[in-house]
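Before anything else, here is the set of structures, which you'll find just below.
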Structure I
Amino acid sequence: MKKQFVIIGCGRFGTSVAKRLFELGVEVMVVDKSEETIQNIADNVTYAVQADATDENSIKSLGIRNFDVAIVTIGSDIQSSILVTLMVKELGVKYVVAKAQNDMHAKVLYRIGADRVVFPEREMGTRIANNLVSDNILEHIQLAPDYSILEIVALKDWIGKTLLEVDVRAKYGINVMAIKHEDKLNIAVRADNMIKDGDVLVVIGHNDDLKKIEKS
């Protein structure tokens, strides 16, 4: 059964998340009070509903409780963001992601039950900075304050060697989760997997250890 997502608020961030989720083949409902916004996104999601998300009766009538994930992207109106996050959590949505404007906003969102808080502009800035610092880094995803996932193009010294020979765990203190070779993704990596030119390794580790690779 497909996961069901509801996106509340269709600004630039909410719209981009909704469209991408829909492209990935999951069911996506978007909710926004602007009729024009809803009309513009209707063809790129499963359901598009014009409604005032701060109205509890409106939210209840949409069957929000049936969704697996709610993403509250009302970042500019802090009061509405907090109110909607609280309502969808109380209505029984299993996992709630909320966009925050600042650290205090984030603290309140966590306090009222948000499972994850995001700072799109800040996270994008960090990602771009990391990519610019090292030509090898394709993607940088922060999991927690101290841990991240990197997508890194195989270093020249690694090509033609097995994972055992490279031994990134001993050398860098990180773990290889997967290897991308052309269009194929190997998520069952073994010590005898050979690293080829152009391979992309998906690695996880402490940020301090990952910096060693970024500087390589």
Structure II
Amino acid sequence: MPVVRSNAANIENIDMKLEVAVIPVSDVDRAKEFYGRLGWRLDQTPPGVVQFTPHGSGCSVQFGSNLTPAAPGSVTNYLVVSDLEAARDALVGAGVDVGEIVHITPQGPASGLDPERRSYFSRATFNDPDGNTWLVQEITTRLPGRVEAEETSFASASDLASALRRAAEAHGEHEKRTGEADPDWPDWYAQYMVSEQAGTELPS
């Protein structure tokens, strides 16, 4: 039986960051060409391992000839973007066959972006050459508790720029409601961006 130390740190307080997702492929060279075409960074790895990291991601993908017993094409993974239309256009421009954008309704998937542009509702999918599925999901506001409120961060300049644009649009509506210019707009922007990422109540 494992030894339980009375002074051991609470497991809930131990940082465990997902580092790598392994995907099964049948042709390593073909997969390497495909994922390179996505613009993902090719990382330095030991022999027999190919690793790519999507732009702005803290998690990488790995594949190789003997990394996993899973059947090629059997894996589904999620990619998160702040602007699904822009992401889909970029993927199509890179020669990737991407499905149409759909949004989730109580009756099932419906064509196009979610009319209210709600997070988690809009998505599109594409497959790698082996048939592994990538589901691209638009998320701008996280569900409560998904991100620690005191740990607001942006993985890339494009993510930060998108957040600033959403804050600017929301702040414009705020000034319309108040009927006056807000000299403290930097504070309002900051509160909006922190609240949006943490999934807490947005400033009005």
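A value of 17 was computed for relative contact order in percent (Cα under 8 Å, 6 or more apart); which of I, II is the source structure?
II
Supply the structure label, taken from I, II, corresponding to Cα extents along the principal axes in Å with the calculated value 63, 55, 37.
II
Output the label of whichever structure in I, II has the greatest value of FRET efficiency 1/(1 + (r/R0)^6) of positions 33 and 169 (r between Cβ atoms, R0 = 41 Å, to 0.05).
Going through I, II one by one, FRET efficiency 1/(1 + (r/R0)^6) of positions 33 and 169 (r between Cβ atoms, R0 = 41 Å, to 0.05) is largest in II.
Kindly point out which one of I, II the value 2.1 was derived from, the read-out being distance in nm of label points 7 Å out along Cα→Cβ at positions 113 and 193.
Label of the source structure: II.
Of the structures I, II, report the one carrying the highest value of distance in nm of label points 7 Å out along Cα→Cβ at positions 57 and 81.
I
A short reminder: the numbers here are calculations on the coordinates, not readings from a lab. As the structure is a prediction and not an experimental result, all values here were calculated from the model. Cβ atoms are built from the backbone, for glycine too; each structure is taken alone.
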